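No value in this document is a laboratory result; all are computed from the given coordinates. In this text the structure is predicted, and so the values were computed from the model without any measurement. Cβ atoms are built from the backbone, for glycine too; each structure is taken alone.
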Structure 1
Amino acid sequence: MERNLLPILVQAGMFVAAFAGITAALVMLSITKKLGVGLLAASFKTASWGVILIAAALVIEAISFYLQMQNETLVMLIKTVLLILGTYVIVIGAKSTADRLESATK
């Protein structure tokens with residue numbers, strides 16, 4: 001029984017993480033509407049797209065785990081590209097916002 005329960009718990013955890021990420025991104029996008037067009041709004045918008053990409057990678061991981069396709073090269077490639085792009089978007093967005101805030105305070 002324990003052997004069958006572990007994959008189910010792993011899949012459930014992956015889906016919860018993915019949908020939490022998607023929810024966070026949607027909340028961040030809705031906050032940008034309230035903030036207007038300032039620096040923080042742009043930063044939140046950029047970060048939310050990065051979070052969506054990472055959440056998409058988690059959804060693909062959960063689906064591939066469920067369908068037992070974890071070792072498929074194409075699935076791994078797509079997942080890796082989404083994770084790298086999501087991280088890149090978040091890091092570059094944070095860096096550009098920090099640079100703009102620094103230049104605005106000088």
Structure 2
Amino acid sequence: MRDRGHLLLLLPDEHIYAELFAAATGVSLTLGDMFELSSHLHDLTRTINVKLGVKREDDYPSERAFTTPIKTGPHAGELLDREYFESALTMYYEKRGWDENGVPTVTA
């Protein structure tokens with residue numbers, strides 16, 4: 001399993017996704033084409049959501065994530081650090097080419 005930044009791929013040979021897409025739709029795309037199209041679709045979806053009123057605050061988890069310790073697993077007893085989350089969200093927006101409020105730019 002490998003994280004490519006856009007999509008967590010579960011099949012051992014990631015190129016099979018392009019083959020499956022071609023088999024289902026009759027449209028041949030490379031894996032790179034699929035990543036690029038999915039990125040554009042994500043930007044379009046975000047643009048529509050912003051037009052409908054979604055804002056940065058809506059990308060936060062519930063307050064409980066910052067106030068209730070994790071119960072089990074390797075991070076048991078820990079809380080989500082608000083400053084860390086804020087920094088990670090800002091970095092995510094920058095990587096996507098969105099502004100500081102999570103609004104896609106013309107170049108995104």
I have 16.0 for mean count of other Cβ atoms within 10 Å over residues 22-29, calculated from one of the structures 1, 2. Which structure is it?
1
Origin of the value -32500, where helix-only ellipticity at 222 nm (-39500 (n - 2.57) for each DSSP H run of 4 or more, over all residues; to 500) was derived from one of 1, 2:
1
One of 1, 2 was used to compute mean count of other Cβ atoms within 10 Å over residues 54-61, and the result was 21.0. Which label is that?
1
Computing relative contact order in percent (Cα under 8 Å, 6 or more apart) for each of 1, 2, the value 30 comes from structure 1
